[in-house]
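Coordinate-derived values only; no laboratory data. All values reported here derive from a predicted model rather than from experimental measurement. Cβ atoms are built from the backbone, for glycine too; each structure is taken alone.
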Structure 1
Amino acid sequence: MFKTVSMLGVAFLGVTGVALAAGNAELGQAKSAVCAACHGADGNSIALPPPADPWPKLAGQVPEYIIKQVHDFKAGRRKNEQMQPQAQAVADVDLPDIAAYFAKQQIRAEEVSNKALLAQGQQIFLKGKGRPDVVPACVGCHGQHGEGNRDWAKLMSRAPTVLAPAIGGQHANYLENQLKAYKDGSRNNDEARVMRDIARRLSDEEIVAVAEYAATRSR
């Protein structure tokens, strides 16, 4: 999801705290035990019914994105009463291994039966939204199946490079809550205000629709 087509030229090469060294997934399995209580041993957290804000699934997530978010929680750039103290307890040296472990796990997609909602979400996800509040298609950054920028480590050497997270198969109400947080500004750790600008162009109904559709995508 992007501000305008011209925003595709933004390169997020200065993302604070992103470790570039590849982690060891085998070592990360043991180190990830501290995360399992909330996020699941395999990164597939349990679903919590609305209005609860569920713990996000980490399975299949772009490893550099996991690392960035933990650093943002540590530094206070991203606020969450549960995650901020938990993030402080994770050693920076262990983060690449933990992220590598979760990145290798298979996410389990959600099932949504509301066909009208899915159709609306699919339109935005695959084709975007036209005037007056233009929103380019989510696939431009997050991929056809919501897999995120899986080649971040390779692509970061050339622009445009976007550290876009995997969103396919994520809990729908988690995605909805994050988009609404971007929209009202309570979440503001997106580089160049990209997601905040996109979210404010979406109605609450459209946010629900695109979140529901993204939750059904398998990677």
Structure 2
Amino acid sequence: MAIKNLQTKIGIIPDGVFGPATLKAAVKYYKLDAAQGAHFFGQTGHESEGFVIFSENLNYKADTLTQVWPHLFPVDIARIYANQPEKIANRAYANRMGNGDENSGDGWKFRGRGAIQLTGKESYQLFTNHIGVPEIMNNPDLVATDYAFESALYFFEKNSLWNICEKGVSEPIILELTKRINGGSNGLDDRTAKTEKFYSELKSLIN
């Protein structure tokens, strides 16, 4: 859905495939240069598992819960919450990131969405203010469909990531950007491969 919506927005036949034509049109639509476009779509391509996943998967087994959030899901609690994504989100994200308590439902309502996952009521509100679409707060799924890439662009802008992109495309720069996005180097090989591929395509597509 997110890719088809993007393609419709940028004037490409909405076939749901993120190919060179979509890349070129998206870069022009968002007014990015070749390096910015390569980094942006290289990183979002990895974060969304190949432009497929735009909403957080919280369908965790008990043993996974104890590993991811050991302080929130000790073994006895994890067994109760296992494989119940909505309940897991409401407990995991309660009382932080602008969310209310577990019973408020904010954790699930404002779970991670977008090409780089926007998470928490506060972040959703800031993005809503930034883009000027109040409906997002009542219908957060819009971040996973209509505004998946706009929310990622907002993330880049808010965190001054364009300054890194301006340094060019190289493995050290991709690593620097990855650390700012991921907090480490998770998925670096895939991020690098995607970024370099897109950069090669953009250099030949953009005159």
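Numbers below:
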quantity: Computed 25 for relative contact order in percent (Cα under 8 Å, 6 or more apart) - originating structure among 1, 2; calculated: 2
quantity: helix-only ellipticity at 222 nm (-39500 (n - 2.57) for each DSSP H run of 4 or more, over all residues; to 500) from the coordinates reads -16500; which among 1, 2; calculated: 2
quantity: Source structure (of 1, 2) for FRET efficiency 1/(1 + (r/R0)^6) of positions 110 and 166 (r between Cβ atoms, R0 = 35 Å, to 0.05), computed value 1.00; calculated: 1
quantity: Structure from which 1.00 was derived, FRET efficiency 1/(1 + (r/R0)^6) of positions 22 and 62 (r between Cβ atoms, R0 = 41 Å, to 0.05), options 1, 2; calculated: 1
quantity: Source structure (of 1, 2) for distance in nm of label points 7 Å out along Cα→Cβ at positions 70 and 150, computed value 4.2; calculated: 2
quantity: Distance in nm of label points 7 Å out along Cα→Cβ at positions 102 and 142 - highest-scoring structure of 1, 2; calculated: 2
quantity: Parent structure of the calculated result 1.2, given that distance in nm of label points 7 Å out along Cα→Cβ at positions 174 and 198 is the read-out and 1, 2 the choices; calculated: 2
quantity: Mean projected area of the Cα convex hull in nm² from the coordinates reads 11.7; which among 1, 2; calculated: 2
quantity: Structure (1, 2) behind the derived value -0.48, -0.78, -0.85, -1.14 of log10 I(q)/I(0) by the Debye sum over Cα atoms at q = 0.12, 0.16, 0.17, 0.23 Å⁻¹, for residues 46-125 alone; calculated: 1
quantity: Distance in nm of label points 7 Å out along Cα→Cβ at positions 38 and 94 - structure with the largest value, from 1, 2; calculated: 2
